[in-house]
Structure I
């Protein structure tokens, strides 16, 4: 592998690390329920932009890291991330061609799917109870997706991430 082929890869991994840090960052109780899924947003972007490089394995590793940091049952978020990124990688060409506002709605649906998978796994394991506030992060992610997309696209182009 040449230096130019791997030139921008650390940038992508640093954005995932930043997304992981934002995901576990403490927030006030008032806005905790609205916390966007930063790591999932970053993973969706990189999976849409470079599906051959950042795909289900990347999502699984980041999910395991998030499970460890949150102290939850190992593999729940890894499974949910893997399923969401599988859908993204399967339809990445179509998603790329959507306008940004339409991508935002698809991302909100994917975030909702992620939370439903996490809820289902926690329900099977611990008997968790359903709460409608489960979908509030999807609304926050819908509103933040255009900015996340534009910032990560600018970083990808500036650092020539391939």
Structure II
């Protein structure tokens, strides 16, 4: 069993009954950092991250699941972390996003909706000699390389 699979089981043991929390990513990096990214529909509290960290750390040590030293990091995705799951997109509806597509195009605008196969972004389009207008654009998930939430300090 891969270490990521065992960690996923341990995290589910700890947050299993909490339907508002979910795993974004579990990854053992080459620098021996075991990263667990958690999120919630209404955000995640530091106490939840601490509980998961203690639970996972205790069981990995008890089971001697790793034969080398490692650093365990449990946190929520940072402000500059791209959206990875459809559930994260849904959580960020009505926020400004920047979408990079696989063909290299960049789109910016308000995330209006998240459907099974695509997202809908409202972006400002300005044609030469005309007034800018707002246009809704569907972007299929399969065409998305990366999406980040834009932070406004207004």
Structure III
């Protein structure tokens, strides 16, 4: 098994705690509202919604991925830290055994925030992911968080 890792930073004028809460705590109701063409529903499969819970994002018709099921490894509102592991659907295939995401929000001096993220693709023996496959995964998540950010700025 190989591991492909990429890091990214996202900046926003939305305060860190507010964006973190919307993206990770309120996503079950917020994502289908702000991105109905992408997200049909977010279902709690197991647990109470915090660390250890399992959720499933069901995507709208026309999105190339039908669903993603993931386990929340860390959901810490006090440190604005989050981590999950994709356990079914999404990018998982004969090439990818699992995908992990870690993200930490920090406040910036202008009242907004930055979010530093690390994504790791655990590939099957001998499998290679193309730059296009990695970029598509990155752009999908970034597109959704930008919709959440726009909603927060408008409301």
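Only the coordinates and a few stated rules stand behind these numbers; no lab work does. None of these values were measured; they are calculated from a predicted model.
A few remarks follow.
- Which of I, II, III leads on relative contact order in percent (Cα under 8 Å, 6 or more apart), largest value: I
- Answer label among I, II, III for the case where P(r) over Cα pairs in 10 Å bins from 0, in percent, for residues 8-47 alone, calculated from the coordinates, equals 27, 53, 18, 2: II
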